[in-house]
Structure I
Amino acid sequence: MRYPPAFDRCVSCFSRFQGIGRKTAERLVFDILTRWDEAAVQEFAHALLHLTKGIVICPDCRVHVESLPCPFCAEERKKAGALCVVATSKDVYAIDATGHFPGTFFVLGTLLSPLDNRGVERMELERLKQRIVKEEIKEAIFALDSSLEGDATVCFMKEELKALPLKLTRLAAGVPVGATLEFVDRGTLSRAFCGRQTL
């Protein structure tokens with residue numbers, strides 16, 4: 001017996017989320033049917049309908065924000081002379097929540113991955129270069145995933161930006177805070193040794 005069409009349409013919608021397969025989507029839809037009241041369903045539908053209307057993308061840093069002017073491009077942040085290059089808007093909010101970075105951001109939107117057909121053309125490289133020059137950035141910090149795609153993107157960006165008069169750095173990688181060494185993988189340990197700090 002097939003699911004009712006209305007149920008199937010919802011499952012198809014949930015299945016579009018990254019990392020959610022059909023079985024998980026079915027569980028989510030059943031959860032809505034069995035645990036949510038009508039008001040909760042209406043609130044969820046209302047929030048989704050207004051999501052794209054209530055969020056804009058800053059033309060300078062490409063972060064998803066509530067309104068312009070963008071709080072991440074405020075003049076006091078530009079004075080720091082540092083630009084943090086990230087893959088997604090989610091990364092911006094995570095870094096900003098630490099309170100340790102006073103500068104501005106630039107969202108690439110993707111990481112290099114030829115196998116997934118993600119290339120340079122989608123990174124808006126020229127816009128990044130223009131921003132570095134216009135704001136007289138002194139340091140560009142790459143806060144990208146510690147993965148093959150992240151490493152490839154950093155190598156590519158380093159080549160592209162080497163002609164500009166600025167310092168290029170990358171976030172430290174290594175043993176996570178609170179980790180026990182016996183459970184840390186070899187790749188992470190190797191990075192930790194390479195990036196060790198002087199006491």
Structure II
Amino acid sequence: MKRGKYELKKRAERREETRLRIARATLELHETVGPALTTRSAIAERAGVGRPTVYSHFPDELSLGKACSALDLSENPLPDPGPWGEILDPERRLGVALAELYSYFRRREGLWTNITRDLDLPGFRDNPDVREIMRPIFAHRERMKETLAAGWEPSGGLPLIGAVGLALRFQTWRTLVRQEGLTDEQAIELMVGLVKCRARE
């Protein structure tokens with residue numbers, strides 16, 4: 001390889017390493033202080049770079065937020081609803097799904113506590129960049145809900161879908177486990193029971 005091409009390759013590798021370091025610093029701050037309180041100065045300090053370097057790699061909040069979200073989802077993916085659809089019994093399917101989801105919530109509790117808190121802030125929640133960054137996560141949640149609402153007899157309509165949606169919420173898991181003192185297994189049993197009751201009506 002000619003020296004010029006080698007230097008270009010090394011420069012590209014260093015640039016990608018810096019980009020990843022900035023995205024990781026952003027994610028770590030989201031886990032500790034939350035997205036709404038994360039500043040460019042704090043990101044630069046944690047990543048060991050100057051603020052101009054952060055802006056060079058991520059000129060706006062949308063590009064930075066997408067990189068941060070993509071990093072977390074690649075390292076800590078949300079449960080995949082695909083295999084759930086292969087479980088014919090809807091009650092068992094819901095139990096399996098909630099076990100996977102609640103385990104995920106437990107691992108990512110710090111991050112999701114901050115995200116849900118910040119999404120209650122009108123200025124943050126109504127920001128179009130935030131909506132765009134969260135769009136794939138919300139779409140994934142809808143796929144989970146559709147998969148888990150299928151197959152109940154009678155169908156239960158919107159109330160059933162609402163009960164399934166409630167069971168899928170991080171706030172539900174956190175309320176039951178952190179505030180009411182339930183184990184994950186007890187929380188799952190309670191939520192499955194709620195959906196069963198809704199399906200029978």
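Quick one: FRET efficiency 1/(1 + (r/R0)^6) of positions 31 and 183 (r between Cβ atoms, R0 = 25 Å, to 0.05) came out at 0.15 when computed from one of I, II, so which one is it?
I
Comparing Cα Rg over 2.2 N^0.38 Å, for residues 79-158 alone across structures I, II, the highest figure is found for II.
Supply the structure label, taken from I, II, corresponding to Cα extents along the principal axes in Å with the calculated value 70, 40, 30. Only structure II yields this read-out.
Suppose you compute helix-only ellipticity at 222 nm (-39500 (n - 2.57) for each DSSP H run of 4 or more, over all residues; to 500) for every structure in I, II: which one lands on -23500? This value belongs to structure II.
Of structures I, II, which gives 5.2 when distance in nm of label points 7 Å out along Cα→Cβ at positions 7 and 175 is computed from the coordinates? Write out the running numbers ahead of the final one.
Numbers: I: 5.2; II: 6.2.
Derived from I, not from the others.
Quick check for you: by relative contact order in percent (Cα under 8 Å, 6 or more apart), which of I, II is greatest?
Between I, II, the highest calculated value is found for II.
Since every read-out is calculated from the coordinates, none of them should be taken as a lab result. In this text the structure is predicted, and so the values were computed from the model without any measurement. Cβ atoms are built from the backbone, for glycine too; each structure is taken alone.
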